[in-house]
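K.L.:
What follows are several structures.
What follows is calculated from the coordinates using simple rules that are stated; it is not laboratory data. As the structure is a prediction and not an experimental result, all values here were calculated from the model. Cβ atoms are built from the backbone, for glycine too; each structure is taken alone.
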Structure 1
């Protein structure tokens, strides 16, 4: 890998991704316009009593809106508009998807309880992925309503448990997530100029070392993927692909492994409490630490520590 920075590596850092969980109740004031920020966003929008009126979603930047239903709705209880044009819709089935451009001025209304996950995906990020994959410019994206998309459904199922939680996904994980979703939208719905090219090259040795250093210094995950890519002289999507080729896993997965390894060292070498070890290892709380540690190690931190102490050779 050439050590010279690519022109795109010096672009301004994109806005930080955002996740929100909006739960409506009878006292909620529902605006007619929902303005999405100029960043990759994930919003879970839930209302047990439906919507009192039609709402329209807008974005301050060119972007795609991807909506995924989490529960069924009869066709008579759900409406979709493009501007002022009412679009016929079938029955809403769990995990079916809408993919539309915000330029549609998409509007919706639900008569009864609903639960959706909405993704706002800025076109500038999609354009960067397209350029890195060799697709050239993307003229447009095909719009679909209430279609089965197994990839989007699986992506949504994987992120759903983290929306609205105190120990939700870090900005690094969300950056990685936006690339995965963006690449899928590009290849499935993009009107492309040419076939893409696959890149098989990993990071150069110095890039691997620098990326590992930065991740180790930011175990809480509060570093942007764009920051690491910039340090390595690469665009974000190019860096993410090259990192996975070099390390076999994504940056977020590698970071999680490093958190667990640091926790193991602290449990072996210190008498710190598990709560302090969790915080020192990049976890937001002990519950998240215990859950992740058990997933990767097959035992709870307390049990692992007791077993490690029992098997440690005496001096």
Structure 2
């Protein structure tokens, strides 16, 4: 049986929290590997390289948009002779693509729905197909983990990057956090960010606490996974690094400043969240609370999780 799952949200975190548990559940239900139709920005090739539940990863290319794109995409899918398709969105476009591709069994979110909780919708949809309770806990499968970690240190990853400035705790706060943590225990820090974050990474490196830190700036997502797998803790803005961590069964202290904590912060028992002062389960995309995150709260929670 050939299965296709369509999840075309933009981010890495999205495909982990609103995709990964449900990919596994559907693969197990039908006792078959499952192919994915995804955007390249999800980095699915890096994330799922070792996952035996997944067959082919099909990238949704720019020329597959628009009216002409419908026919080009349906033609690509028709070549693969899929038996079933699971469409994790409410777009009529993908329903039409599936029909043009000759896929007989089409499962999809209710058409034209404009708002949803990214995790709850995926869970309810998958459970309606499997007739089983599906856990929201993601499990990112990698076959190799970095074993060369000095057990005399606590290994802490700091997710200093973010999708925008309103979602990013000031780098000086991360530096200060590291300075306070090394007063309590021996720590080694790993700075999670890419080439776009070089200014932040260099600022951390040039601080007193950054002399022996490790930076992810030149590593692919796939190369970072074995390192993150062996962290004692990840402290991060609400960005992909936090979601990767919990999927690798690592505790993540995640700072929600300008994104909905109820959608992105409540799907895993391994995720502990900090919101701006005055907020409780209430942050949204318009909270703009990066200057209201309590430093003392972050430090206290981080030390608690390390112990």
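K.L.:
For which of 1, 2 does mean count of other Cβ atoms within 10 Å over residues 162-169, calculated from the coordinates, equal 14.8?
P.N.:
Numbers: 1: 14.8; 2: 17.8.
Working through the options, I get structure 1.
K.L.:
Match the computed value 0.85 of FRET efficiency 1/(1 + (r/R0)^6) of positions 58 and 186 (r between Cβ atoms, R0 = 30 Å, to 0.05) to one of the structures 1, 2, and report its label. Each step should come with its number before you reach the end.
P.N.:
Numbers: 1: 0.85; 2: 0.05.
Structure 1 accounts for this read-out.
K.L.:
Next question. Supply the structure label, taken from 1, 2, corresponding to helix-only ellipticity at 222 nm (-39500 (n - 2.57) for each DSSP H run of 4 or more, over all residues; to 500) with the calculated value -10000. Walk me through the intermediate numbers first.
P.N.:
Numbers: 1: -12000; 2: -10000.
It traces back to 2.
K.L.:
Also, quick follow-up: For the read-out P(r) over Cα pairs in 10 Å bins from 0, in percent, a value of 6, 27, 32, 22, 11, 3, 0 was computed from one structure; give its label from 1, 2.
P.N.:
Source structure: 2.
K.L.:
If FRET efficiency 1/(1 + (r/R0)^6) of positions 106 and 170 (r between Cβ atoms, R0 = 25 Å, to 0.05) comes out at 0.25 when worked out from the coordinates, which of 1, 2 was used? Please list the in-between numbers first.
P.N.:
Details: 1: 0.25; 2: 0.00.
Working through the options, I get structure 1.
K.L.:
For which of 1, 2 does mean count of other Cβ atoms within 10 Å over residues 122-129, calculated from the coordinates, equal 17.5? Walk me through the numbers on the way to the answer.
P.N.:
Values: 1: 20.9; 2: 17.5.
This figure was derived from 2.
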